[in-house]
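As structure tokens, here come the structures.
Each reported figure results from applying straightforward, stated rules to the coordinates on display, with no laboratory input. The structure displayed is predicted, hence computed values, not measured ones. Cβ atoms are built from the backbone, for glycine too; each structure is taken alone.
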Structure 1
Amino acid sequence: MVFASRRKPPALTVPHHPRGLPAAATSRRTGVEALNASTGKNVGLYPEIKSPSFHHKEGKDLTKAIVSVLQKYGYGKDRDDVYLQVFEFDEVKRLHDELLPAAKMDLNIVFLVSGSKRFAWILEPGGMETVAKYADGLGPNMNQIVSSKSKPDEIVITDFVEKAHQAGLVVHPYTLRADEGAIPNYASDFEELVEIFFDQADVDGVFTDFPDLVLRYRDQH
């Protein structure tokens, strides 16, 4: 799954070999860094921290390990490079209050949510503002933004994005897919689905398994 932003990133002016990675792409560089150097693009990272509370109980600190690896490879100086995403708000706060300051890093933090009761509090008065104290954005299920009950002639857009933007949060829903059976009934094709989310719902970016199609739409509009 890949994140695609509605904002076009600046191109890098890095010389590259037309048939492969540059000589500077040694084993000490990450694959993304080498790809950027080879293509002249600026592809970032959007890792998800999986079930941190479970791993804490097992004596494993995944979040700290991820921050350490990112620090090792020089990330954390440019906020456009990395978003860290996690479904647990306690870990969001830990990143914001402890781990990133201790590492002297500045990274984007995204609180992943779903439509379950566990996350209902974010839609209550002051909920989005509480999230904004610790995170830069929200990653909701796409149905939290455009109702699954929508019809082609009646697109029902919730106030999720509006509330998030008012609190200063970006919104990156998951997951827009173009494969058979994955496009909601309210969209005639994948391009229309992308149009609904970017132009009607006003999201800031999307998670998708088809980044080429999303970026093509963005570049054409």
Structure 2
Amino acid sequence: MVDLIVTNGDSAGELLRRSLQGTEVLPWRDVLHEGPVPLTETREELSAVRVSFLAEAGAADPKVLENDFEARYRGLSISTTFDRVILWFEHDLYDQIQLLQVLDWFADHPREPETLLMVQADDYIAHQEAENIVEQAALARTVTDAQLDLSGPAPLIAGLDGAPFQVEDKARMEAYVKSQPALTTLGKDVAQGRADWAEHHPIDRWWGGTHLTNARLWRWDSETEHLIAPL
């Protein structure tokens, strides 16, 4: 069995590679807690923002950074060739934001059940002994749907592929028709009244001449069948 380990950088990656035979390591290099991390339509747009910031900060030449960012996503794109993928990150902010970014990718590229795992280290990986690494590897746990839901703007429905009304792109339309949608963890909570969708999504748009925001949001009362004006 060959595993792919995604971790926080080169020092941790080298220790994991030496300690665990038969594994490949993909280091995730970006100090996401520094600089802009805007919500973008594509990962390429976000990578461009990060490359610009890191280059201006003197981290490396822009071309080097671009190649590094492209390489890590190529690494994720071939992760299907591995028996398992293990997300191995530490407890601090640096790692936790990286973990969210990696989870976001796997939320859009789901693996077979129980083949995406996580090790949550309580201490810095590079400070640990090889024996501790082996013990922690045995404690890897399957990544849950709830954890995948945390990775981005929380969707209510999962499993929708393609897009509707694609007259010119028949493949996307066919993928949409064949989708098998299901409520996410958040979707189930919203449906049962246990969660408020607006608390998980930024709202700032005009609708029918009305400016809607999270602080100024009209609600629908299903019992009285009336709109409730914002306070």
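Calculated for structures 1, 2, mean projected area of the Cα convex hull in nm² is largest in 2.
Taking distance in nm of label points 7 Å out along Cα→Cβ at positions 33 and 81 as the criterion, the highest value among 1, 2 goes to 2. In this comparison of 1, 2, the computed figure 19 for relative contact order in percent (Cα under 8 Å, 6 or more apart) is attributed to 1. For which of 1, 2 does helix-only ellipticity at 222 nm (-39500 (n - 2.57) for each DSSP H run of 4 or more, over all residues; to 500), calculated from the coordinates, equal -7500? Derived from the structure labelled 1. Out of 1, 2, choose the structure whose coordinates give distance in nm of label points 7 Å out along Cα→Cβ at positions 97 and 185 equal to 4.6 when calculated. Computing distance in nm of label points 7 Å out along Cα→Cβ at positions 97 and 185 on every structure in 1, 2 gives 4.6 only for 1. The maximum of volume of the Cα convex hull per residue in Å³, for residues 129-200 alone over structures 1, 2, that is, the highest value, falls on 2.
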